[in-house]
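Read through the structures below before going on.
We did not get these values from a lab; they are worked out from the coordinates using the rules stated. Small disclaimer: the values here were computed from a predicted structure and weren't measured. Cβ atoms are built from the backbone, for glycine too; each structure is taken alone.
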Structure P
Amino acid sequence: MTRDWLQTVRKPGARTRLYVFPYAGGNPAAFLPWSAGLGPDVELSVVHLPGRGWRHGEPALTDMREAAMSIAAAIAADGAARPAFFGHSMGAVLMLEVARIATLMHLRLPEVMVASGCRWPGMLEPEPLHDLPDPELVARLGEMGGTPAEILADPEIMAIALPSLRSDFEMLHRYRFRPGIALRPPLHVFAGRADPHVGAEHLEGWLRETRSPGKVHWFDGGHFFLHGEQAQFLAALRGVLA
């Protein structure tokens, strides 16, 4: 089960295992290069949703809580002694739901959580991007800035990528936030100063999701600052995990 849901870069002697929850359409391969930048004390494990990568032939999920239940079970079975969670954009919402399930089921909780590039889920206003025709969806992806223009212009690559993107956008569109009890782990918030979709007014709610101290960290760049400003981003992530 953990082999299906988690793609891990093993580091003997690492103290912390960081579980990364990708953004919509995110393939684990995009995050694996972080392993070197996180240093010897942090082992990287990327959540691998069906419908992409080696799970390309599996039916994609469109229900957030169904996905969260499976991921929570996989992380529990993984048995990390000092887990930490990081989620970007849609992945931040999925991370919160997994942490809530872990709390309710009395599973091991993360030492720290980081919600990145995402409004507090109580303020989400997701568009029905999954219903757009292919040309319009590709144009919107270009506006978001996370996909290189040469990839967007390649019809063969986009034919492979669009189905998982549509399922993730549908998952986010169908999601309905429900208030829950404040979680125990500290929660930090990462955001890009030039992100047109996420402003300071959208972030304070994240800090109320925990009973422990947290902080909002700002980065240069837009919605995908985690790739565009990677050195600054990884340095801040190492600091939070330490």
Structure Q
Amino acid sequence: MKLINKKDNQITFTAEMNESLANAIRRYLNQILVLAIDEVEISKNDSPLYDETIAHRLGLIPLKMNKASDEKTTEEITLVADKEGIVYSGEMKGHVKPAYENMPITVLKRGQELEILATAKTGKGSKHSKFSPGLMFYRNFIDIKIDKNCPEGVIDVCPQRILKMEDNKIISTDEYKCDMCEACIDFCKKKGKTSIELIPKKELVVTIESFGQLTTEEIFKKAIKALKEDLTEVAKKISK
């Protein structure tokens, strides 16, 4: 495995693995326990939004997880607002905090109030999207072969901007960005040439994005752990 890029809520790396295994790990992201608001009791709502709309918005606000969370974890969250303006997720109070504090919930005018008592529970994305920890997607790492007679205009055709001229020769940089759109191949064909060949390699370029409840590393490890546990259970039943 080789790290390509890492941001706050996104990681991209290459890994030599079977596509079926990568797809299994991707699907098991929704078998990870994630904390989300599951029940909402609204005692006062003077905002222009219906109670159901506010409850829906609260459920989709990512909550930061702690390592002690399990299937029985429940947390109470309160939200009391009476000021004019937008009510943000950062105004929620409780032991768990929202992953992002600037998510708008509703808006209040002068004299209007909002009072909410919410209960957060753990669940899995396979049951409801609010429990989904993030996304995982992948594609083949592409080996780009370029002939000497490749027309120079192909450099401007590539949407990923990974072709450049160096020492009077067109070369590829950052090949992991190639998504095999074949714009370069089509351009060469129009010029009557077959100067570029895109060859999928065994390596996959894997990207994991977190919605904020867990880090990208935690999501990947927990998905693999959940997959292993299910495979172990299947193996036990087969062996009986």
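If helix-only ellipticity at 222 nm (-39500 (n - 2.57) for each DSSP H run of 4 or more, over all residues; to 500) comes out at -11000 when worked out from the coordinates, which of P, Q was used?
It traces back to P.
Looking at structures P, Q, which one was mean projected area of the Cα convex hull in nm², for residues 60-155 alone calculated from, given that it came out as 7.8?
Among P, Q, the structure yielding 7.8 for mean projected area of the Cα convex hull in nm², for residues 60-155 alone is P.
Using Rg/Rh (Cα atoms, Kirkwood Rh), for residues 68-107 alone, single out the structure from P, Q with the greatest value.
Q
Thinking only about relative contact order in percent (Cα under 8 Å, 6 or more apart), which of P, Q has the largest value?
If we compare relative contact order in percent (Cα under 8 Å, 6 or more apart) over P, Q, the biggest value is for Q.
By the measure distance in nm of label points 7 Å out along Cα→Cβ at positions 52 and 196, tell me the structure among P, Q with the highest figure.
Answer by largest value of distance in nm of label points 7 Å out along Cα→Cβ at positions 52 and 196: Q.
For mean count of other Cβ atoms within 10 Å over residues 84-91, which structure out of P, Q has the highest calculated value?
When mean count of other Cβ atoms within 10 Å over residues 84-91 is calculated for P, Q, structure P comes out on top.
Thinking of P, Q, which structure, once FRET efficiency 1/(1 + (r/R0)^6) of positions 132 and 148 (r between Cβ atoms, R0 = 25 Å, to 0.05) is computed, gives back 0.00?
Label of the originating structure: Q.
Looking at structures P, Q, which one was log10 I(q)/I(0) by the Debye sum over Cα atoms at q = 0.09, 0.11, 0.15, 0.17 Å⁻¹ calculated from, given that it came out as -0.34, -0.53, -1.05, -1.40?
P
Which of P, Q yields 4.4 for distance in nm of label points 7 Å out along Cα→Cβ at positions 92 and 172, as computed?
Q
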